[in-house]
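These are the structures in question, set out in turn.
All of the numbers you see were taken from the coordinates with simple rules; none came from a lab. Fair warning: this is a prediction, and the values are worked out from it, not measured in the lab.
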Structure 1
Amino acid sequence: MATTPLHRVPSAQQESVTPVRIFNALNAYKQTQALKAAIQLDLFTAIGEGNDTAEKLALRLQASARGCRILCDYLTVDHFLNKSGDRYSLTPESAMFLDRNSPAYLGSTAHFLTHPTITPRFDAIAECVKNGGSVNSDHLEPDSPVWSEFARSMAPMIRMPAMAVADVVLSQHPNPRRVLDIAAGHGLFGITLAQRVPKLEVVAVDWPSVLQVATENADGAGIRDRYRTLPGSAFEVAFGNSYDVVLITNLMHHFDAQSNENLLQKAHNALVPGGLVAVLEFVPNEDRVSPPEPAQFALTMLTVTPGGDAYTFPELKQMFQNAGLQHITLHELPLPMFRMVTARSA
């Protein structure tokens, strides 16, 4: 006789077993879209300005009071807002990261994280599992507008990681003169180092449209005269040599192990003797299910890349060793998502 899942649950636990987690997961797309809508409407900023009822929000946002009330109630249940009577207020998290008047505003990240070229890929997870990688082939094309949009949208989220990376790099190499920033994107990792080290020269590698964004950020940071760009693929363009530090931030997860070893070998060749390679990555523990953020990131790589992954430290260490790098060290950061790996050239 076939057994049901309930029959396999100890009788003492059956009363506490519910399908709530299943229903919540299947409905999670509503949470994404509700938060995205609130950011698009600038609802959090409006509440921060004192528009604390549905009627006031309707006037401020040029929307319906009914719509404002329903969305705000939903966001209250989701702990993005507080409610007392008919008045809404921001939670500390929303006040810091979702009010446009906050210097830590992260609302622009919604544009990339919910981009229409990305989210539909997660409709094909079953096919990706069968295929062992993405069933789409256009995501990594150099002329994809996704990359420049990523650079513009995600820069606010990277400011804290960029400072953490600079702290680790300068603890390992206190006075670098030349830094190669591979797949620079918004450029903030190299720019932050240049702001901390007078006369430091940064050479940024990325696609031409992305480097335009990085150059704008370098100009805004006041280090444009020490910021040089090298357009092209990190796997193909000639880096040159005599770099004290090579930064590889949030790139290796896009590629298979052999491709990463090739890239690390190029980085090794570009360094002065004893130079530093600094890698920022989503690095799960060896159990691959903790911490939650880097562990779950592997699914993103399954859906959007042919062979990328969230690599464990032993896997990354092997890649570094195969590229001839030495003194390979894992660094914990004061951030839930990222870890760093550093290594020295021979």
Structure 2
Amino acid sequence: MIKVLHTEWSDGWGGQEIRIINEILALQKYDVKSYLACRKDSQIFKKAKLNNIDVFTLPFKGNLDLRTIAELFFLIRKFGIDIVNTHSGKDTWVGGFAAKLSGKKFLRTRHLSNHINSSKLNFINEISDFVITTGETIRKDMIKNNRIKPEKIISIPTGPDASYFDPKKFTKNNSRIEFGIDDEEIAIGMLAVLRKFKRHDRFIFSAKYLIEKYPEKKFKFLIAGEGPQRPKIEKLIKDQRLNKNFILLGHIDCQPEFLRSLDIFVLASDSGEGVPQSLIQALMMNTPSISTNVGSVSDLFYEDNFLMVMKDSQVDLNHALSKLLDKIDLELNKTRSHIKNNFSEDVMGLKIYNLYKRILNR
């Protein structure tokens, strides 16, 4: 049996944290036993408990938090951990040191696409035994700027459960009723944690553009997700006098049904993405989609299966929405087939399991 200790400093709940939980669950079908160390008041701690994952809380106060390093070292020895898999910046330092001190393998998973400081003092990723990125763009960037050897780094995108994100399990009409969307309304939505880099502001300005350009059409704009930007998003919607056109759903646990209810899905991020889970999920649900060319989004592009626009252009996003309004009745069967065969949870789990064996030379 392979024993893996995951570490996560973040206290939020977004794509990165969801990936960790899903990765742990996906590896259960293999000969892998996973543990998680995180902060006490974090969302991932609660989710781990709900999923019966063995989870431990530690301070993770900084890169050189000696107490956390010592407690991780104790956990590694107590449970016979083979691999320490770290996920955020602070826990990568303490988790990496604990792994090295205990003589165990140190695996770094890098989720975000923003650049890592290239200073030689920022050496923690270099001393890892292997690096996983969630997108090809991130992999190339770390090779170029962070001195990671090409043979020690691989891209394994996050994969949703294809049996869960299955459009055949949800009727569009019933899904629309669930989210308060009328028959004659065109439903356009985002599914993302409410953080600045997700650019909900651009989504709101695009909504205003469409309402003004197509006064004969009825639109409903839906935002699913929760986070620190909620007050600013609510204020911007109010300032643009769009309250009657928007629904802020907060955090939802029925993502497939939400995506099935939409006529168009939008990802408007300008940074911070690997291969975005929400876009993978939308494509798996055959929902016509638009995304900025951020992070490793291009990894998902296949035979024009979605529209990709410049990440810094409000105009491009507006025009793409206008263009897609004429194609929202397409059945994109080739989209789901490609995504399922290359980006599903099963594919992700098998790749990670094979990498674990490779790292341990088993």
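Taking 21.0, 67 as the value of Rg and Dmax of the Cα atoms in Å derived from one of the structures shown (1, 2), identify that structure.
Going through each structure in turn, the value belongs to 2.
Please compute relative contact order in percent (Cα under 8 Å, 6 or more apart) for structures 1, 2 and give me the label with the greatest value. Let's see the in-between values first.
Details: 1: 12; 2: 16.
Largest one: structure 2.
Identify the structure, out of 1, 2, from whose coordinates helix-only ellipticity at 222 nm (-39500 (n - 2.57) for each DSSP H run of 4 or more, over all residues; to 500) was calculated to give -11500.
2
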